[in-house]
Structure I
Amino acid sequence: MNNKKIVLMRHGESQWNQLNQFTGWKDIKLSEKGKKEALYAAKLLKKNKFFFDIAYTSVLKRAIHTLWIILKKLNHMWIPVYKSWKLNERNYGSLEGLNKKETLKKYGKKQVQLWRRSFTECPPQKNFSEIQYIINNRKYKKLKKENIPYSESLEMTFNRVIPFWKSTIVPQMKKNKNIIIIAHGNSLRALIKYLNQINDIDIEKLDISTGSPIVYEFSQDIQPLNYYYL
């Protein structure tokens, strides 16, 4: 039997990636470079004869638009697409919108590195008024107010991504569905940490490029065997 494969990918560069700003749950569009990255990824997938039965993404437009570009190029606009906030980027709290270089100057390299890369460290929380854009957004109406994060560590992101993986995506893999997941740097770091059994220290070194398809191969019983960038 052939190994099962899925494709994971971080969205193309966003306008705030381009400006070197923390983005998190802010719903920022793709940059022109990001659109080109998505199209190039689609061409790679087409060249390597990938096809998909089902797609998953977050509720943030930079991921959704990346997926649209890929599905259009592959002539896959007809396949089912499921969106979930559980695949969102981590919530960067009050850092969202801040320039990363300016944040380094203000808080120091060591502290910012902890916020960005560690598994357990949580960025400074938003206050109640800053969280209103989530509370009042229809896309989050099924998310109870008490469960809306005011900021998230990678561990907190892990704790929403992995249950979603187990309950929603794995059952489709067991049905031999060909799957593509377009998500974010930290939601994918969380998933790869789980799949590769990366410890809490080594995960700090893992970085994921925008717009670069990652192919995962699994055994028939959904055990990860190998992964590589296309």
Structure II
Amino acid sequence: MFKIVLLRHGESEWNQQNLFTGWVDVPLSENGIYEAQNAGITLNVNNFQFDIAYTSLLKRAIQTMWYTLEALDQLWIPWEKSWRLNERHYGALQGLNKKKMAEKHGDDQVHEWRRSWKTRPPLLEKGNPMSPENHRRYQNIAKNELPLGESLEDTFVRVLPYWHNVIAPTIKEGKRILISGHGNSLRALIKYLDNIMDEDISNLEIPTGKPLVYELDEELKPIKHYYL
């Protein structure tokens, strides 16, 4: 049996302000720092040891990993960062207030943008300053792979190769892993692990800063999962 831990980053400053965040690089709020530290304390109390950690290229997930591993006294373990673990790209919605968008477009439309499987948000226009191709952190990624907005299905297609090619082989080597991710990158991974139907994925909620443990069999199929 293998055991892995998934951790959605702590509350960010834009979570606090109820803004669409996506790939905008927003830091943790003070409460988010507390959540990350508390996640590490919880893992420590439950005697979790890790050999390697995975996270995105966005600071709220990176900071969460740092504070969590610091609380575990395991900052020394190797980290790997990948754009494939980034949050879902919310396109032209990024930076907009969710409540105000619901007032303008209706609750159903905003719910569909946030939770549905196939619906993409309004896309960024090419050349927009928020486009990933304008950021140095993405300079080694083919421009045709960088999104201007994503559905959850798009996020799933982006995340899964990293799981299959990088994370899964590491688990099968017996390495104990921690993944610090985002609401939608983790929803995509959980959809795959638990074989959740497309129409049911909108019901999946992942709280910030709560370690989610998956126990997997030899084929990396879930035996059970639970929050600490």
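Quick notes on this one:
- Among I, II, structure where FRET efficiency 1/(1 + (r/R0)^6) of positions 141 and 197 (r between Cβ atoms, R0 = 30 Å, to 0.05) as derived comes to 0.45: II
- Structures I, II were shown, and mean count of other Cβ atoms within 10 Å over residues 77-84 at 13.6 was computed from I.
- Which entry (I, II) yields the derived value 2.0 for distance in nm of label points 7 Å out along Cα→Cβ at positions 5 and 21: II
Read-outs throughout are calculated quantities, based only on the coordinates presented, and are distinct from any laboratory measurement. Computed from a predicted model, the values in this text were never measured in an experiment. Cβ atoms are built from the backbone, for glycine too; each structure is taken alone.
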